[in-house]
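In what follows, structures are represented as C-alpha cells.
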Structure P
Amino acid sequence: MTGTSLDGLDAALVSLEGAGLDLRAKLVRGKSASLGDLAGPLRNAAQQRPMTSGEFARLAFEFGELHAKVIGDMIAPNEYLDLIVVHGQTVFHEPPYSWQLINPAPIQHRFKCQVITDLRQADLAAGGQGAPITPLSDWVMFRSSDAARAIINLGGFCNITFLPRTEQRDTSSPTKAPPELQQVQGFDLCPCNQLLDAIAREAFGYAYDEQGRRASVGRAHDSLVKSLLALFESLQSQQRSLGTGDEAMAWVDSNLNAVPPADLAASACSGIGKAITESIQAFGLVHFPIEEIILAGGGTHNATLVKAIRAQANVKVDLSDDSDIPVDCREAMAMAILGAMKLDGVPITLPQVTGRTDRSERNITLSLPNKPTNQSIP
C-alpha cells in the first residue's frame with residue numbers, strides 16, 4: 001500500500017483463515033520502505049504535471065519492481081505466498097475516473113502467485129465513488145461485541161469507518177451478510193497529512209513535521225481553525241470521495257504569512273482534530289453512538305495531531321497497535337483482506353458507503369493468472 005501522502009511503501013505479510021465474511025486475519029510481520037527516486041515522479045503525476053506516455057510506462061514498471069523488492073525483503077526463503085494484493089499509487093481520483101498506477105507484472109513474474117490490483121474500478125463502474133474501500137476490511141479487523149467503534153485513518157486524507165457492535169450470527173453461510181453489516185458506514189472526511197505535509201514543506205522546508213514537534217510549540221488560532229472547518233464542510237457537502245485537487249493548498253497559501261509557521265501547523269492539527277470529533281458526535285446522534293475511537297495511519301506519528309483528537313473526543317481513544325494491528329500496517333492488511341474476499345466472491349465495497357447502485361456488483365478486480373506457489377521464492 002502507498003497512500004496519497006507519498007511517504008513510503010507499507011507491506012504486510014498476513015495469515016488468512018476462514019472464508020468470505022468469516023475471514024480472520026493475523027499480521028505475521030510488516031515492513032515500510034522508502035519510495036526512493038520514484039517519490040518525485042509519483043508526486044508529479046499526482047499533482048497533474050505533464051508526463052509523456054513513455055515516462056508513465058517506465059514509472060509504472062519500476063514501481064512494480066519496487067513492490068517486488070520490498071515483498072522479497074520481507075519474506076523468509078521458506079515462506080510461500082498464495083496471493084499478493086497491491087493498491088497502486090493514486091495519481092488521479094475524480095469519480096468516475098480514478099487511476100491507481102502500477103504495473104503488477106514484475107511482482108507476478110517474481111513470486112509466481114496470483115496478483116490482484118486496481119481494487120476501485122468495479123465500484124466506480126457501478127456508480128460508486130470507489131472510496132473509501134476499507135470499511136469491510138475494518139469490520140473484519142476491528143469489529144467488537146463490546147463497543148461501537150470509529151476507525152480513523154490519518155493518511156493523506158482522513159477517512160472514518162463506523163462499526164456497530166457485532167451480534168451472534170449463523171456461520172453456516174459465510175457469504176451471507178450479518179445484519180449489523182448494513183449499519184457499517186464510512187466516508188472521507190478531510191485532507192490530513194496532505195495538509196500537514198504541505199505546511200511542513202512551505203513553512204519549514206521539510207517533507208513533514210516529525211512527530212508534530214514544530215506544531216507542538218505553536219498556538220492554534222480560532223479564526224484559522226474556523227476557516228479550515230468551513231473548507232472541510234464545503235468538501236463534505238459535495239458528498240463525494242476526496243482525491244485530486246483536495247489538498248487544501250489555497251488555505252495554506254492564504255495563511256502562510258499571516259501567522260508564525262508553528263501556529264499555522266498547530267491550527268491545522270486542531271482543525272483536523274475538531275473535524276474528526278465533531279463528525280463522530282454528529283454520526284452518533286443520527287445512527288448509533290460511538291463508544292471507542294481507534295486511530296491508524298501515518299498521522300498517528302504526529303503527536304500534536306493525536307493530542308488534539310484526544311483533547312476534543314468524549315470517548316476513549318486508542319491506537320490500532322492496541323488491537324495488535326500496527327498503525328503503519330492497517331491499510332496494507334486491508335488490501336490482503338479485500339483481495340481474499342474478492343476471490344471468495346464477496347463484494348468488497350459497501351453500497352451505503354461508496355454509493356454504488358448495483359448492489360449485486362461482485363467487484364471483479366484486475367488480476368493476473370494464478371500460478372502454483374509450491375516453489376522457492378527467487
Structure Q
Amino acid sequence: MKFLPLIWAGLWRKRGRTILNFLQVTVAFALFAVLQGVKTGAENAVAAARGDLLVVHDAQGFHPLPLGLLAAIKAVPGVQRAIPVEIFGATYQKPTQPLAVVAVTPEAGWERAFTFTVSPQQLAAFARTRTAALMSVEIAKRYGWHVGDHVPLLTSTPQMNGSTTWTFDIVGTYTDTDLGGNRIQILVSYPYVDEARFGGKGTTHHFNVAVADARQAVAVAERIDRRFANSAHETQTESLREMAQAQLQSIGDLNFLIRAIVSAVLVALLFATATSMIQSVRERLPEIAVLKTVGFTDWVVFLLILGEGLVVFVSAAAAGILLASAAFPFAAEFVRGISMPASMIVIGVASAALAGLLSAAIPALLSARLRVAAGLAGR
C-alpha cells in the first residue's frame with residue numbers, strides 16, 4: 001500500500017495518455033460484457049422455452065394447414081389441448097406502427113396451449129365477445145391503448161366485404177412468459193377471423209399443442225407427425241424449446257464468435273497500451289534512475305510499473321462491465337433475459353488483470369534493467 005502514491009503519480013504524469021488508455025480498456029470490456037450478456041440472454045430464452053408446448057406446422061414450411069387436421073391431432077395419445085393459430089400482420093394508424101395479430105380459439109383452457117398469462121375475468125370477456133382482443137402489456141404502453149378501446153387495424157387480409165381494415169374491441173391485457181416471444185401483438189378470436197376473411201377459410205397457420213406430460217413431448221411430437229406422414233399435409237412438430245435452440249444455432253457458435261471478437265479486441269488493446277507505457281517509461285528514465293539512487297531495488301521498480309498497468313486495466317475493466325450492466329435493464333426490452341453472470345464478471349476482471357500485467361511487462365522489464373548512470377543521462 002505504501003507504493004500506491006508512487007503508482008498514482010506515475011499514472012498521472014501524463015493525464016491525457018492515462019485517460020486515453022483508461023477509455024480504451026473501458027470500451028473493450030464494455031463490449032466483452034455486452035457480448036456475454038447477449039449470450040446469457042439467448043441461453044435464458046432457450047432454457048425458459050416450454051418443452052411441453054408443441055407447434056405443429058407444415059413440413060415444407062409454415063404453409064396453411066386445413067382445420068380438419070385438428071380432430072386427428074386431439075386424438076393423438078398424450079395431447080392435452082390443441083388450438084389452431086392464425087397470424088397476420090397489421091399496422092395501427094400509420095405504417096411505422098406495426099403489430100402482429102394472432103387469432104386463437106377462445107375455448108375453455110385455450111391459454112394452456114400458449115405462454116400467455118391472462119386474468120380469469122379478461123379470459124371470460126375474451127370468450128364472450130366476438131370482436132374481442134387481448135393486448136400485450138408492451139403494445140399498450142407503445143400505442144396508449146386501454147381496455148374498452150375500439151381499435152381499427154389496417155392489414156393485407158381482406159374481409160368478405162372487401163375491406164382490409166379490421167376493428168377489434170380491447171377487453172384486457174396479457175403477459176407472455178416466453179423470453180423469445182413477440183411482444184408487439186394482440187390476440188383475437190380465430191372463429192371470427194375465419195368467418196370474416198375472404199380467402200384462406202378453414203385453414204390455419206399452425207396448431208399449438210399442450211401435452212399432458214412434458215417428459216413425453218418428443219414421443220407425442222413423433223406420433224403427430226406419423227399420423228400425417230405420406231399425406232397431402234405432412235407436418236413437422238417441434239417444441240418451443242427445440243425451436244428456440246434451432247434459432248440460436250442458426251446464428252452460429254456464439255461462444256466461438258464471442259471469443260474471436262474479444263480476443264481480437266484484447267490483442268489490439270495490448271499493442272496500444274504496451275506502446276503507450278513504453279513511451280511513458282522512456283520519458284521517465286531520469287525519475288526511475290533517481291528512485292534506484294535512493295534505494296529502490298530493480299525488483300521494486302519492476303513491480304511499480306506492473307502496478308500501473310494493473311490499476312489502469314482492472315479499474316477500467318470494472319467501469320466497462322458496470323457500464324454495460326447498467327444498460328442491461330434498457331436492453332432487456334429487445335433481448336429478454338440479458339444479464340451478466342457473476343462468474344463472467346470474475347473472468348472479466350481476471351482477464352483485465354492478466355492483460356494489465358502483459359501490457360506492462362516489457363516497460364517494467366526495461367525499467368528494472370535501467371542503469372542509474374544511463375537513466376540520469378536520459379538514455
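What follows is calculated from the coordinates using simple rules that are stated; it is not laboratory data. Predicted model only: the values in this text are computed from it and were never measured. Cβ atoms are built from the backbone, for glycine too; each structure is taken alone.
Identify the structure, out of P, Q, from whose coordinates helix-only ellipticity at 222 nm (-39500 (n - 2.57) for each DSSP H run of 4 or more, over all residues; to 500) was calculated to give -17500. Answer by label: Q. Source structure of the calculated read-out (distance in nm of label points 7 Å out along Cα→Cβ at positions 150 and 350, 6.5) within P, Q: Q.
With relative contact order in percent (Cα under 8 Å, 6 or more apart) computed per structure, which member of P, Q shows the largest figure? Kindly include the intermediate steps, with their values, before the conclusion.
Working: P: 24; Q: 29.
Top value of relative contact order in percent (Cα under 8 Å, 6 or more apart), among P, Q, belongs to structure Q.
Matching task: 25.3 is the computed value of Kirkwood radius over Cα pairs in Å. Pick the structure from P, Q. That value comes from structure Q.
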